[in-house]
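Once you scroll down, you'll see the structures, which are given as structure tokens.
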Structure 1
């Protein structure tokens with residue numbers, strides 16, 4: 001510390017760390033006794049986030065003022081405008097629980113945390129580079145992240161809204177939308193864990209590169225693109241352009257829109273009802289209908305080759321539809337007339 005300590009004396013800093021200056025027959029010794037990680041809440045309407053022991057912008061349970069140190073858990077429970085020191089900070093947990101009609105705005109240096117959670121109803125805007133080594137969970141609130149890196153645990157959106165406006169990198173755990181709304185306007189890369197939407201909505205105006213893409217509920221919309229190693233849609237609406245040559249599997253009652261001229265992978269519809277928003281929604285790959293599945297297209301020319309598998313399938317239309325691709329009926333039967 002900058003405070004002088006006399007030989008044989010001690011000094012306790014504002015963060016609870018105690019310094020004792022002692023000596024032996026051969027050496028002088030400074031003994032440092034830390035109090036361990038603290039649970040802190042940001043106490044000011046605005047301020048600097050750093051590791052300066054003199055900066056007591058935080059409060060401990062009971063309202064005792066404290067300074068942040070590396071490894072502390074931090075909470076933002078009300079409106080705050082926070083600038084992170086240029087050297088960055090490394091908390092354990094970062095949690096947001098600010099109520100509605102309030103906002104937490106964080107900019108400046110980088111934040112490297114273990115986990116990040118949002119449980120409030122207010123807005124959270126993080127312009128700083130944010131790294132979470134064990135995942136990000138959003139249960140409520142309106143959160144906007146500029147540049148995000150997740151090493152494990154992925155991103156889970158169970159409620160509220162999340163906007164990824166910049167570059168998002170997920171090494172493991174995937175992007176998991178189980179409720180709420182996600183807006184992806186930047187570039188997202190998912191190395192492991194895939195893109196998984198089971199409820200809520202995902203709007204893509206940027207690009208997402210993932211492994212497996214699994215949409216089992218909710219809606220996926222937008223003018224951007226999603227590239228996956230495989231695609232699976234079940235009881236959901238998928239309106240974002242498909243890319244690549246990998247397979248698409250559809251089941252349940254689903255809707256596929258988009259002008260998927262960049263997609264040439266095989267499409268398999270098994271025991272479901274797939275509605276197409278346009279004749280190009282399937283791309284140019286081969287189509288397999290089985291298990292009594294029905295493909296619905298209002299009008300247009302369907303150029304995909306169609307194979308009827310076990311249990312057969314059919315095409316339903318309300319306008320003029322032309323089937324220009326080859327139709328094979330090796331193992332099934334046509335259960336609905338092509339009209």
Structure 2
């Protein structure tokens with residue numbers, strides 16, 4: 001039986017994709033601007049506080065899957081589940097990987113002929129055809145783990161799901177810092193498995209969780225603000241002045257991301273009632289978020305090649321603001337055009 005659609009998820013996706021754009025637009029300023037300057041501090045804070053976006057998308061993916069299949073999962077569902085993911089996630093990923101391998105070489109004046117099969121395999125395996133495609137590699141790993149996690153949830157409930165996710169994520173963090181560096185860690189599923197399982201636990205009893213958290217919405221936002229302030233301080237003050245070590249910093253990053261994700265969910269449900277105009281805009285952007293995610297790096301790269309100014313100059317800051325606006329508008333517009341094409345699903349999924 002098809003469940004009621006969670007409309008507020010689109011507002012979270014919309015704000016998360018805006019945060020993704022902020023990350024990519026401000027990235028250069030965090031290294032190009034003079035260390036210790038006000039401008040660099042602003043870029044750094046904007047960049048790091050927007051880093052909730054990837055964990056938020058992971059959390060939303062877990063929420064949707066466990067909400068949809070929590071009481072309707074069996075062997076008969078598995079074949080259709082994986083067919084849809086191959087068709088609407090993996091196929092667009094392969095197409096866009098090929099596009100970015102060629103596009104990034106051509107726009108920088110490099111030859112396309114130097115691509116080896118070995119390099120192509122690495123690009124596809126770890127999402128390295130472009131800097132943003134690792135996220136799909138992450139999500140595919142969670143799809144592969146989903147039947148096992150669902151079995152654990154059916155046997156032990158949301159609590160067992162949380163325990164599995166958090167313990168494995170903490171174990172991967174410990175191994176990376178104390179034993180050996182994990183290659184391609186940003187694309188390694190255990191890096192965000194805790195967020196995926198938190199989303200899954202929320203999805204198993206979504207309406208009940210929302211009704212419990214709604215009266216505590218102010219507290220959730222306060223916690224998000226407190227964790228965000230701590231995260232900003234860590235990056236502005238530098239690691240030498242943070243006594244909790246990498247473990248504490250990592251915990252704050254993930255706690256902040258989860259708190260913001262939950263706060264935005266709660267705000268989204270309120271926004272649907274209090275501001276229908278804004279809700280319609282964010283819902284439309286949320287529905288386009290996968291397309292914007294796939295397309296915007298091409299726009300930002302073209303902008304960066306076309307407009308280059310001395311770091312710190314007024315034109316530099318205006319150019320970055322323009323990159324954000326144009327990156328959003330053009331990628332959203334291209335999404336709307338491609339969506340109307342008969343075979344648009346090959347590029348945009350569904």
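Quick look at the values:
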| item | result |
| --- | --- |
| Among 1, 2, structure where Rg and Dmax of the Cα atoms in Å, for residues 92-291 alone as derived comes to 20.1, 60 | 2 |
| Among 1, 2, which structure scores highest (criterion: FRET efficiency 1/(1 + (r/R0)^6) of positions 108 and 148 (r between Cβ atoms, R0 = 25 Å, to 0.05)) | 1 |
| Structure from which -25000 was derived, helix-only ellipticity at 222 nm (-39500 (n - 2.57) for each DSSP H run of 4 or more, over all residues; to 500), options 1, 2 | 2 |
| When distance in nm of label points 7 Å out along Cα→Cβ at positions 12 and 188 is computed for each of 1, 2, the largest belongs to | 1 |
| Which of 1, 2 yields 6 [relative contact order in percent (Cα under 8 Å, 6 or more apart), calculated] | 1 |
| Rg/Rh (Cα atoms, Kirkwood Rh) derived as 1.20 - corresponding label from 1, 2 | 1 |
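Read-outs throughout are calculated quantities, based only on the coordinates presented, and are distinct from any laboratory measurement. Just so it is clear, the model here is predicted, and its values are computed rather than measured. Cβ atoms are built from the backbone, for glycine too; each structure is taken alone.
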